[in-house]
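Following this line, the structures themselves.
Quick note: the coordinates plus some simple rules give every number you see, no bench work behind them. What you are looking at is a predicted structure, and each value in this text was computed from that prediction instead of being measured. Cβ atoms are built from the backbone, for glycine too; each structure is taken alone.
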Structure P
Amino acid sequence: MTVKTAGLDLAKDFFQLHCVSSTGCRIINKKIKRAKLLSFFETLPRCVVGMEACGSSHHWGRKLRELGHDVRLMPAAYVKPYVKRGKTDAADAEAICEAVRRPTMRFVEIKSEDQQAVLAIHRARDLVVRQRTQVVNMIRSILREYGHILPTGI
């Protein structure tokens, strides 16, 4: 039997893979080290690969698309109803594999490296602005204890 659909649960060191045939029979259910993931997918026939949309999923999605696979990212909230038992990597990979096969499933577009870089800049700027506000508010509250009232604003 050949693999038609794969569910990939991303993690830090080990990824859980669940693959099924066109009839829905499980073919592969195993852990794969991060370093060996691409070499494994090079040997796998072209198939649909489902992943939850998370921080590294866009990177892996781009890499797997370069190998010719049809990669589809889904929000984690859309995958959760397909988990049949406890929260384990194997159960998550199976749920992802099940969810990606649904005709009404909504998918997230894979971001390019440039898109991710722009988003990272916006997140960093937002963090700096929030930290600046925290520091100004802290200084304002300390000075208020000594009777100095500062005007509102930076």
Structure Q
Amino acid sequence: MTLPAFRTGFGYDVHRLVEGRKLIIGGVTIPYHLGLLGHSDADVLTHALCDALLGAAGLGDIGRHFPDSDPMYKGISSIILLGHVMDKLKDSGNWQLVNADMTLVAQKPKIAPYIDNIRDNLARSTGCSIDSINVKATTTEALGFAGKGQGMAAYATVLIWRT
């Protein structure tokens, strides 16, 4: 059976906000008094993108490939993990990213001033043009953990194609 030339994927991630950590979103350090807690740099947006890409290619999720029990990934940049994910997509069937649409859910800080830098980082890391990467941010109108400033969540959808 021949697999279709296009596939879609969906990713979701969430991390708690804490003191004493840098806030990194899409590989960009954003000035804020809190950062995201995690084994790696806890870049919630990039993690959601990695999961969407791995899912589209039928390769599981980032926890399977980069477990938090492995000291090798302690503090690692999620942009580096994204590069590894793109290598896995190429190796598993020569998959490439067509486009990604992502949403960051956070009450604060405002992400809008950083979106172009985030898009640029993610485009370079995935080997596609910046116009193929869309990043949005929304609040929850002060509802739930994100609205109370306790954490952030991110969603990502992707389309990949076999070259």
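Among the shown structures P, Q, from which was the value 22.6 of mean count of other Cβ atoms within 10 Å over residues 37-44 calculated?
Q
For relative contact order in percent (Cα under 8 Å, 6 or more apart), which structure out of P, Q has the highest calculated value?
That would be structure Q.
For which of P, Q does mean count of other Cβ atoms within 10 Å over residues 45-52, calculated from the coordinates, equal 28.9?
Label of the source structure: Q.
If mean count of other Cβ atoms within 10 Å over residues 93-100 is calculated from each of P, Q, which structure is the one that comes out at 18.0?
Working through the options, I get structure Q.
Tell me which structure, out of P, Q, gives -13500 once helix-only ellipticity at 222 nm (-39500 (n - 2.57) for each DSSP H run of 4 or more, over all residues; to 500) is calculated.
P
For structures P, Q, which has the highest computed value of distance in nm of label points 7 Å out along Cα→Cβ at positions 21 and 117?
By distance in nm of label points 7 Å out along Cα→Cβ at positions 21 and 117, the leading structure of P, Q is P.
Given a value of 1.48 for Cα Rg over 2.2 N^0.38 Å, calculated from one of P, Q, which structure does it belong to?
Numbers: P: 1.48; Q: 1.00.
Working through the options, I get structure P.
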